[in-house]
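Pasting the structures in now, so scroll down.
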Structure I
Amino acid sequence: MPKPENCLFTKTHEWVFLEGGTATVGVTDHAQREITDIVFVEPPKPGREVKAGEACCVVESVKAAFDIYAPIAGEVTAANEALAKDAAVVNRSPQDEGWLFKLKPANPGEVNKLMDWDSYQAFLQTAEAHAGH
């Protein structure tokens with residue numbers, strides 16, 4: 001699976017990796033640390049059309065449920081079935097085995113609106129600085 005440096009990121013802490021017309025989506029390491037002990041994942045069903053920024057997946061931890069948003073518009077082509085048996089893999093391997101779903105992008109150019117690794121790291125530092133006030 002992709003290294004974080006090869007992914008693109010949203011301000012809601014999803015990562016997306018484009019390869020061969022498929023976009024794989026997951027939550028970032030930062031997000032899984034915030035969510036903590038993940039006990040259940042409800043990914044979108046294959047065939048579902050999603051819009052960029054649409055809540056389409058739910059990740060539940062022992063303390064709360066969190067909406068996961070589609071980073072780009074497209075059709076869901078796959079959900080990570082392994083998460084039904086072991087949702088905690090998202091905590092252990094958020095950028096690899098813990099991917100959530102795959103999309104066929106409606107407009108591949110839409111990824112140009114997302115942050116690259118360096119921009120995402122700067123965003124995290126800014127967000128943490130504001131959280132401290």
Structure II
Amino acid sequence: MHRTVWVLQILLAIYFVATGVVHFVVPEGLPGPMEWMYDLSTPIHWIAGTAEIAGGLGLVLPAATRVAPRLTPIAAGGLVVIMGFAAGWHATRGETQSIVGNIVAAALLIFVVYVRTSVHPIQAHDVQAMP
């Protein structure tokens with residue numbers, strides 16, 4: 001299970017970092033399911049993009065470096081909150097496909113939180129004081 005969760009964390013990290021970057025560049029010609037991005041205000045793009053990039057990096061870097069690995073489930077939890085807000089926004093627009101995507105992503109993130117807090121938590125490196 002440990003390896004499976006690592007793969008899941010990496011895939012979710014790639015997804016959230018990529019989506020976060022798209023918030024900053026919002027290219028022309030996004031496919032239909034992503035056309036909602038054109039309707040967000042610039043400040044919302046900056047906030048969502050920054051949060052998604054930070055959360056995506058937080059899914060992997062603290063655990064991989066073993067420096068403050070407790071931040072990994074916190075990052076996953078933060079992304080669950082973002083997915084909740086996103087689902088609410090999509091609900092106001094009747095975008096069922098996006099809501100389902102938000103719920104699936106949130107469920108996977110909740111699984112990461114559970115595993116990294118209860119089943120296979122990652123221990124921090126033992127840092128010994130320098131003499």
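Readers should treat all values here as calculations from the given coordinates under stated rules, not as data from a laboratory. Note that this is a predicted model, so its numbers are computed, not measured. Cβ atoms are built from the backbone, for glycine too; each structure is taken alone.
Details
- Once FRET efficiency 1/(1 + (r/R0)^6) of positions 93 and 117 (r between Cβ atoms, R0 = 30 Å, to 0.05) is computed for every structure in I, II, the highest value turns out to be that of I.
- helix-only ellipticity at 222 nm (-39500 (n - 2.57) for each DSSP H run of 4 or more, over all residues; to 500) derived as -24000 - corresponding label from I, II: II
- Structure responsible for 30, with relative contact order in percent (Cα under 8 Å, 6 or more apart) calculated and labels I, II on offer: I
- When FRET efficiency 1/(1 + (r/R0)^6) of positions 5 and 109 (r between Cβ atoms, R0 = 25 Å, to 0.05) is calculated for each of structures I, II, structure II comes out greatest.
- Comparison of I, II by distance in nm of label points 7 Å out along Cα→Cβ at positions 37 and 77 - largest value held by: I
- Comparison across structures I, II (criterion: volume of the Cα convex hull per residue in Å³) gives the highest value for II.
- Per mean count of other Cβ atoms within 10 Å over residues 45-52, the highest-valued of structures I, II: II
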